[in-house]
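S.K.: What follows are several structures.
What follows draws every value from the coordinates through simple rules; no lab data is involved. Keep in mind the model is a prediction, meaning the values are calculated, not measured. Cβ atoms are built from the backbone, for glycine too; each structure is taken alone.
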Structure P
Amino acid sequence: MDTRHIQYFMAVYEHLHFTKAAESLGITQPTLSQQIRVLEAELAMPLFDRIGKQVVATEAGHLLRLHGGKMLHAEQDAKNAISELVAGQRGTVRLGVLPSDLDFQLVPLFIHFKSEYPNIQLQARSTLNIQEELLNNRVDIGIGLKGTSDKRLVQIPLRSEPYHLYVNVASELASRKEIALHELEHLPLVMYPKGFIGREIVDKICREQGFQLTTVMETSSAISLLQLVRGGVGVTIQPDGLLREKSLLSDIIAIPITEHTPLRHLELMYSSERYFSNSHKQLTKWLIDYFHGKKAE
């Protein structure tokens, strides 16, 4: 049932006069009469009785007036909702981020986003499989490690981050300004388990240099790793940009790794075929600015 036919019907129902209804709609009376006949044929019921020059709504007409009004309101609500979505006033933005970045980097940006778009629901989820999440339409935007080029995705390089060694301030290493990669071989390391992206980046560089790392404890949580460093259990290797908030480093020292420094290359990704609302576009811009060291505005 075409809502245009409902609009025509509602005009006739209101005026109970085809000529006046046609004038209010800006169409000719024969056109209006034809469209009402089309609607009546579709419903297999007369909507109006024509008694001489008088037009009277039938019982079917009264029912269509009740439900047709709801249809027109629903259509207008949908148009309004989409207009608001385009204007960035409502809707949902789904962001996929690597777990450690979600824990340590992006909360200030989320707070800024909420202040600018109070009616937008931001769903940030931690995931290691950013490209898969995007291609399966589980997230709208992703921040992850540079992956294989895919024509279905827009992939924007963000930055390359060197890995540093994080040690407790009480450690004998705390006074070091830098540390060579080969010196990591015999340190008491607390690291992600093998197979985790961050662990593989570091392990790969070490293998290329002819040695393997030895861990005293492993955990899948970056927060736990830092707590273990604070507790004096060991030292850990994490990206330099991971801990921007200096308050998180109050009792931890970050030491640059020299000679064959492990690097991670971050990129922002989203589907090349998805429609983006203003809020999606703005968050994308803020994320790019954030990782390029600019303030969100």
Structure Q
Amino acid sequence: MILVTGASGTVGREVVGRLPVGVGVRVMVRDPGRVVGVGAGVEVVVGDYGVPGSLGRVLEGVRTVFLVTARVGGGDDAVFLAAARAAGVGRVVKLSAAAVLDEGAGDLITRWQRECEGLLCDSGMEWTLLRPRAFMSNCLSWAGSVCGEGVVRALYGEAAHACVDPADVARVAVRVLTEEGHAGRAYTLTGPQALSAVEQTRQLGAVLGVALRFEELGPARARAALAGRFAPEVVEALLDSALRLRAGAKAGVLDTVGRLTGRPARTFAQWAAEHAASFGALADAAGPRPPQAGPRAPGTGAGTAP
């Protein structure tokens, strides 16, 4: 039995949809209503990192776990790994971030990710770490301004970033979850080229058939924009991460996706073409976000992140 946590998230839902037929799959969610479109053979079980007593049923009979956590500094990894070890789980595949390898990265989010990786590596269970660069899907945050103004706004627009399609991260995760030979390995995942936000704007406009304009955000405006989405300490971590982006720390390209899956990593233009319809009334329809219980990390690389 494979357990997928974060099954309603950017990568988790892709993993669930790509696991082969005939493999026992269970997903852990706090709100079953958020899990849509899963196959008939997928078991949905309610569980919450913050309620350790709920994890026993979630982990019963599970051999392999795809682990996603987002609450920065909340201790969710420690709680879950203790329960998994007690339940006899043999292997955990964890979604982390490429920033953990950057010696110059000392922001709150990266420190937390390093700590979580350490907990897993010391857990006594087999482990594999997936360390993607920023997700191409973070560009969906541009949907409102693209739709309403034909404008993309971002910080350090000329800085190149080897962002990756979340579907490629999921493809790698499925291979690691269903194959042997990945224990004790850490895989850094990037897209096939490093692109700046300016170039992404050009490519997105070409896909949409419109002439989009890029507008540079200064640090003050970027901080104000992020403050509407994230806790203050996460905002500062993202701004620190953006400085490393400007310095070129995120431009390295690796062929890990192609090597592990047999298919080259997808380009930003391919991702944009697949998600063109999302650049409609997405932002207007989303409405205000509910308050969070604690500071949460954005999806890997969200905004200016790892």
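S.K.: Can you rank P, Q by mean count of other Cβ atoms within 10 Å over residues 18-25 and just name the one with the largest value?
M.R.: The structure with the largest value is P.
S.K.: For helix-only ellipticity at 222 nm (-39500 (n - 2.57) for each DSSP H run of 4 or more, over all residues; to 500), the calculated result is -12500, so let me know which of P, Q that is.
M.R.: The read-out was computed on structure P.
S.K.: For FRET efficiency 1/(1 + (r/R0)^6) of positions 202 and 250 (r between Cβ atoms, R0 = 30 Å, to 0.05), the calculated result is 0.95, so let me know which of P, Q that is.
M.R.: Structure of origin is Q.
S.K.: For structures P, Q, calculate distance in nm of label points 7 Å out along Cα→Cβ at positions 50 and 218 and state which one comes out highest.
M.R.: When distance in nm of label points 7 Å out along Cα→Cβ at positions 50 and 218 is calculated for P, Q, structure P comes out on top.
S.K.: Another question, if that's okay. Please state which of the structures P, Q yields 50, 40, 28 when Cα extents along the principal axes in Å, for residues 10-161 alone is computed from it.
M.R.: Only structure Q yields this read-out.
S.K.: Here is a follow-up. Can you spot which of P, Q the value 22.1 was calculated from, given it is mean projected area of the Cα convex hull in nm²?
M.R.: Considering all the candidates, the number was obtained from P.
S.K.: A further question on this structure: Out of P, Q, choose the structure whose coordinates give distance in nm of label points 7 Å out along Cα→Cβ at positions 138 and 170 equal to 4.1 when calculated.
M.R.: Only one of P, Q returns 4.1 for distance in nm of label points 7 Å out along Cα→Cβ at positions 138 and 170, namely P.
S.K.: Hey, distance in nm of label points 7 Å out along Cα→Cβ at positions 26 and 90 derived from one of P, Q reads 2.7; which structure?
M.R.: P
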